[in-house]
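In what follows, structures are represented as structure tokens.
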Structure I
Amino acid sequence: MGKRLTFILGGARSGKSTYAQNLVEASGQPALYVATATAFDDEMAKRIEVHKASRPAHWRTLEAATQVGEAVRAEGATDWVLLDCLTLLANNVLFSLPEPVDEADYGAALDSEIDQLLDAYCAHPGEWVIVSNEVGLGLVPPYPLGRIYRDALGRVNQRIASEADVVLLMVAGIPMTVKSK
């Protein structure tokens, strides 16, 4: 299919990850699954195991909580890269910073992470699919750190969407095309 970036957004349990995985799997080509989740508790560990079990056995998995662009570059070329998800990557960057978190420092750290990710995409010959939550449709978080996170993720989502060839919004398991080149 050639070089293309597909960005899949949606709310929690909207079907983003399943759709992304099915899209890549349907190609029948080799894929690198980039997992940004870390198991901070038993419930998250179980979610990670369910995701792992659902992936095709022939896919390579790269677990990278941060420095994702560098990690993908180190893996080398493949036909597809599926990054799931940008939401947790933004979370990981946030929680890597000393408290109290300064909004400007977080923005700079997250921008650097996204710069590296987009550089890796540009240098990579394959198709990419990036998954992220659309958190701007929900309630305004009642605490400052939540608002900083929500705002930063919204800016990152805008940035990735502007670079993407295709942007899909998942609603109740149904993909809605937001952008298509």
Structure II
Amino acid sequence: MLRLLHPRRWSLGVLAAAIVLAFVVGGTIAERVMRSRQSLEDRAHALTVRGDAQGAEALYWELIERGPVTLPLVVAFLDNHARLSAPQLELSEDGEELKLKAPAATPDEARVDALLDGDRLPADVATLARFWRKVKRMAVTEADRAPIVAAADADPPMPWANHLLANEAMMTARLEDAAVRY
């Protein structure tokens, strides 16, 4: 017991605690600096991953308003938008039963329609984005898919057309179709 109270041992403990504290404070500062340097798109993606679809939607709209609008940005936005408007599964209070819960927010569908049907997007981006929105709503038909297949099969293929067709095939468990398109 007397050894623990020895000044030299106590000084070593204080030094070790100070080093640990310095690492914690330094890590916290470094994380904040890195987060502040993150692009809006990365921040929107991080919010989506954390389950804050509403916060991500606001950031995606800001990115769309700023431009330029690319297909990967619109696809990420539509993926997040689908999460926002989808019912959520939750456990009952007794933890015995899964229930469907209404969406947390009612997204502005008219605003999305205006974006996809307006003239803000390049023609190829708008075509692919309208297709992807139908995919996310599980409402795509062969008539919707046909122009995308034609664009993917063109020489040269429309950028991203094969990628979206492959992702759609994966979502509907058409693995051979997905493999061909990837």
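Computing distance in nm of label points 7 Å out along Cα→Cβ at positions 131 and 163 across structures I, II gives 2.0 for structure I.
Thinking of I, II, which structure, once Cα extents along the principal axes in Å is computed, gives back 85, 46, 36? Of the structures listed, the value fits II. Comparison across structures I, II (criterion: mean projected area of the Cα convex hull in nm², for residues 43-82 alone) gives the highest value for I. The greatest value of relative contact order in percent (Cα under 8 Å, 6 or more apart) among structures I, II is that of I.
Matching task: 3.9 is the computed value of distance in nm of label points 7 Å out along Cα→Cβ at positions 123 and 147. Pick the structure from I, II.
Of the structures listed, the value fits I.
From which structure (I, II) was helix-only ellipticity at 222 nm (-39500 (n - 2.57) for each DSSP H run of 4 or more, over all residues; to 500) calculated, if the value obtained is -15000? That value comes from structure I. Here distance in nm of label points 7 Å out along Cα→Cβ at positions 19 and 171 was calculated and came to 1.1; which of the structures I, II was it taken from? It traces back to I. Looking at distance in nm of label points 7 Å out along Cα→Cβ at positions 11 and 67 over structures I, II, structure II comes out largest.
The numbers here are math on the coordinates, done by the rules we state, and not lab data. What you are looking at is a predicted structure, and each value in this text was computed from that prediction instead of being measured. Cβ atoms are built from the backbone, for glycine too; each structure is taken alone.
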